[in-house]
Structure 1
Amino acid sequence: MQQNPMIEQLIEAHLNFLDQTFAESGTVQSEFLNFYHWFRKQPLQQLWSFEQIHSLIEKQILDTPASGFLIEQIAEHIKFALIHPINETTQIADVISVLTIDKIAQYVASKSGHRQRLIKTVVNSPAFSAMISQLIQHSIQDYLDNSVIAKSVPGVSRFMKMGKSVLENVTDTNLDDAVGKYLQKNILKLSQMSETVLNQHFDDHKLYHFQANLWHKIKAMPVSVLKNYIEVPDLPQTVGMGAEIWDFIRQSGYLKQQVHDGVYAWYIRNAERPFDLLLRDLNIDEALIETELQGLLNPVIQQMIRSEYLRERARHYLEQFYYAETTLKILAIAE
């Protein structure tokens, strides 16, 4: 492309104008606000379709695995938060509101129906039955072997052992087997008794006070107590296992369907809402644009000007414009 001196002067003048204009912070603020005022009035469906939004989420979240570096960074940030010195001087009550704890306690205590169903499910499970049976058997055996009375009163220990031996001879079986068979026959009754006792112990009133007492015990503890329950050296491994769980779930048909239907339901509810309201859902309003986002954007524009990146990109398009056939014809007429 043969350069034309007049066109080159026009391009340089145009570039100088752009540099001077955007060097002023007020220009960036004005343009950004004007764009926001236009954008905020556009309904969601006017700019983006459900398919576009869903495709982006599916590609970037469901089809793209988390990078190894990101997983390492998550583990490092958790570790940093756990070992931070301020944890030693900050009490749990300083970071968790007592009013919130009280609301949670009242909510949990009020769910008696849910709690009773949970207790019923637990006590009727084979694992619970086996645990209760073993606990009773071990308690009986421990009592016979280590009873305080048997140890403190001469002759009682020998008498208890003799009684156990006589019982085993009469029943033609050992005591452990006899107790085990009894428990097997009566496990349903034991489960029902356990359910009754647990429901009595965890009624609304007692459960609320249990939670309240627990809060009063832990509220003055330092936040650093969390290190007693989280193995800091194991964080890379535990975070990695969490990432593996997510990696499997994100590829499952179950999550893909949930995301598809969830995004669709959100889109249908918001399709006709302007972006002004959608942004307000994210606490983004004009005040934020003026005080925060514009302040973040302006240094970027200024750096683009200083590095001449903006000038180079503008020249690329200005050359195409000024050397276009239609523009050359106009300039020729003007001459």
Structure 2
Amino acid sequence: MRSEHLSSVAITPPSSALNAALVPPMETTAMRSVFDPFSRFGLSRLIRRHQPQIVQTWMGRATRLVHLNPAKGPIHVARLGGFYDPAQYQHAHALVGNTRAICDYLVQSGVPASRVSHISNFVPLPAPLHASELQAVRQQTGVPEDALVVFALGRLHENKGFDTLIRALECLPESLGGRPIHLLLAGDGPLKDALTAQAAASPAASRIHWLGWQRNPSPYFYLADLFVCPSRHEPLGNVLLEAWAHRCPLVSTRSHGALELIEDGVSGLLCDIDDPQQMAAQMQSLLQASPDQRQSLIEQGMQALDAGFSERVILDAYQDLYQQLLQGTR
């Protein structure tokens, strides 16, 4: 089963941010609480209308709303992007973990190994950015022309560790080689007020720039000299794949995902979780690295991306899984 023989219909909530980017055929239906009978009925109605062979659910709520009879089909494949309670997924015919650690967790929790597959995420290679566009982005952010730019992206949540990153910036010198170090932070979330207050009270306050939620963060990856993922908990870390795709050198904490993705000192630099001094040391090491050292990190990241996280690799893996399930070999 290759892509030329595979047709699909996307089903999303009416308010999904994905809707503007999707191409037909697509449908929308409510996906409210898992206890909402109307949401469950809406999904069931669409499944009956389209009569698919495979129903793939990507988010936990969708998985819990879809309940299919194994004897009658279609086959339900549920993807997990975190260490969620397997009891909420036991009704699915097959489970896909996007990291090996998630797959191991499922098996250790009692899910038969024959029902578990490891298929990661992919990120597409971004379009290049013209120098004039990059200059405009720099001016919009207020970052000085000569600044070294550190970029971080994610939900402003306890798990993401942005408070540690702000402390790490304070541990760095204000400038390296006569170039000031500025931090760009993109995202939104429940800790927005606490983090902005922390940043405002920081001695590095004038060098921290808040970008808010960015649907297209690509320009900031291109602007950055360094990407940092300070997460306390990160099952995979799509932002790490995005940094590789933008050829941006990176520093990450030793979260589950980073330990699977990054070879320390080869495709990126790792530091301990919640250790601002070690994070700052790794950031400074990379910012002061020679052009050859930076290029080596970039090339190794690109090779890792192409080998394990390209669109080709991930789509082939899903289609192989679908074929095995339809043939009854899984």
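Coordinate-derived values only; no laboratory data. As the structure is a prediction and not an experimental result, all values here were calculated from the model. Cβ atoms are built from the backbone, for glycine too; each structure is taken alone.
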Which one of 1, 2 has helix-only ellipticity at 222 nm (-39500 (n - 2.57) for each DSSP H run of 4 or more, over all residues; to 500), as calculated from the coordinates, equal to -11500?
2
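With Kirkwood radius over Cα pairs in Å derived from the coordinates and found to be 21.6, which of 1, 2 does the value describe? If you can, show how the numbers build up before the last one.
Working: 1: 29.8; 2: 21.6.
The structure behind it is 2.
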One of 1, 2 was used to compute distance in nm of label points 7 Å out along Cα→Cβ at positions 87 and 303, and the result was 3.3. Which label is that?
1
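So if we calculate relative contact order in percent (Cα under 8 Å, 6 or more apart) for every structure here (1, 2), which label has the highest result?
Numbers: 1: 45; 2: 15.
Looking at the calculated values, the largest one is 1.
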For mean count of other Cβ atoms within 10 Å over residues 79-86, find whichever of 1, 2 sits highest and give me its label.
2
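Ranked by distance in nm of label points 7 Å out along Cα→Cβ at positions 7 and 223, which of 1, 2 sits at the highest value? Let's see the in-between values first.
Details: 1: 6.4; 2: 4.4.
Comparing 1, 2 by distance in nm of label points 7 Å out along Cα→Cβ at positions 7 and 223, the maximum is at 1.
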